1. Given that distance in nm of label points 7 Å out along Cα→Cβ at positions 79 and 167, derived from a single structure, equals 2.8, which label among 1, 2 identifies that structure?
2. With Kirkwood radius over Cα pairs in Å as the yardstick, tell me which of 1, 2 scores highest.
3. Suppose distance in nm of label points 7 Å out along Cα→Cβ at positions 55 and 159 works out to 0.8; of 1, 2, which structure was it derived from?
4. Out of 1, 2, choose the structure whose coordinates give relative contact order in percent (Cα under 8 Å, 6 or more apart) equal to 22 when calculated.
5. For which of the structures 1, 2 does the calculation of distance in nm of label points 7 Å out along Cα→Cβ at positions 111 and 143 return 3.9?
6. When Kirkwood radius over Cα pairs in Å, for residues 103-150 alone is calculated for each of the structures 1, 2, which structure yields the highest value?
7. Out of 1, 2, choose the structure whose coordinates give helix-only ellipticity at 222 nm (-39500 (n - 2.57) for each DSSP H run of 4 or more, over all residues; to 500) equal to -25500 when calculated.
8. One of 1, 2 was used to compute log10 I(q)/I(0) by the Debye sum over Cα atoms at q = 0.27 Å⁻¹, for residues 7-86 alone, and the result was -1.14. Which label is that?
Structure 1
Amino acid sequence: MTPASVSTPRQKAAALLYFLGFIACIPVANWMIGQVGTVCVPPHGPCLVPVWPWGPKDMPLMAPSGVAMIGLALVLRDMVQRRLGRTVALVAIVAGALLSGAVAPPSLVYASAAAFLLSELADFAVYTPLESRGLVLAVFASSVVGLVADSVLFLWLAFGSLDYLAGQIVGKLWMVLLALPFIHWIRRREIARASA
């Protein structure tokens, strides 16, 4: 499928914002994991945030704080592909993985870059064939696959444990679900513009 039209200045600006937003999610997520949270696990563990009020032992379900940005990155990657095409999306994925490795804390470089690269490629593999069936479906399905892949790979490579897996998945899923009304709105505008 060819990218959606980016012929007007407004569409070009939106496409650029999706691309820059996608790239910005990476350093922000890496910064958050070591700096933002209600609790930070010593000595090299992540800073955690609650993502669901109920978890094990009547405590909130916790996740490393960067989950919000990674969930958003998965959605923005889909929008980059929709507006700028598959080639630009693949270039953005590779650039994002390199940036992820460059800005990650030293103990997380490999885990951050590998999890980002593989999860975004999984997102790409699911989104591409589904895009023609519906934008919201494609974004949701590809993001779910990408967030599960990212969660498993990052936790295993970074910490050798899947202790925070449920929290990672729930935290990223919140961002995807919050983005879906916006994605639906974009699709409705595209349909209205095409029929005008």
Structure 2
Amino acid sequence: MKPVRLLVLGALRRRGRAHGYQVRADLESWGAHEWSTATSGSVYHALKSMAGQGLLVTHETVPSEAGGPPRIEYELTGKGEEEYLTLLSRALTDREPSLDVLGAAVGLIEDLPRERALQMLRERARAMHQWRTSITSHLPADTDLDTWGPIGEVLSLWLTTADTSAQWTQRLIRRLEDGAFTMAGEDPGPARQVE
């Protein structure tokens, strides 16, 4: 999965209805052009492609004051909403999504109810634990990966990545359990101070 589709759907969902420039500006304000493949061209391509797939409906607006053609505004359809939530769920539960996909999903996590987000992250943590166990269960108990040459380094890379990712996931779970963020369906109320 590429993050641009998730990011564009998320930005549109938050705005309700917007033209491509607004979507692109939102993604740039999130820094997405720095950590993902959400470039100007990919945003416009994604909008047109998803409109053609029935995920977005288009609306023509008045022509620009400079005399240009009418702008096209986009809005999620029911099918687009379903696709967005499916992509968000897949990115949060996957034990090893690319960092840009995971970053996009975490940046949009507030669009989910708290318990649903926690359920997805716990599922991710379980899958990561099972994957790590499947690797280490085949190794002898007294294994010293430093003696395995390059293969030991590969195993060490994967195990270190799994451990670090698991720690990060558990931290995010704890933060959500402690009330971090204003999740879907929650009253924003006064600003929260969560450490």
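1. Clearly, the read-out refers to 1.
2. 2
3. Only one of 1, 2 returns 0.8 for distance in nm of label points 7 Å out along Cα→Cβ at positions 55 and 159, namely 1.
4. Attributed to the structure labelled 1.
5. 2
6. 2
7. That value comes from structure 1.
8. Structure of origin is 1.
Every number in this text was worked out from the coordinates using simple rules, so none of it is lab data. Here the structure is a predicted model, which means the values were calculated and not measured. Cβ atoms are built from the backbone, for glycine too; each structure is taken alone.
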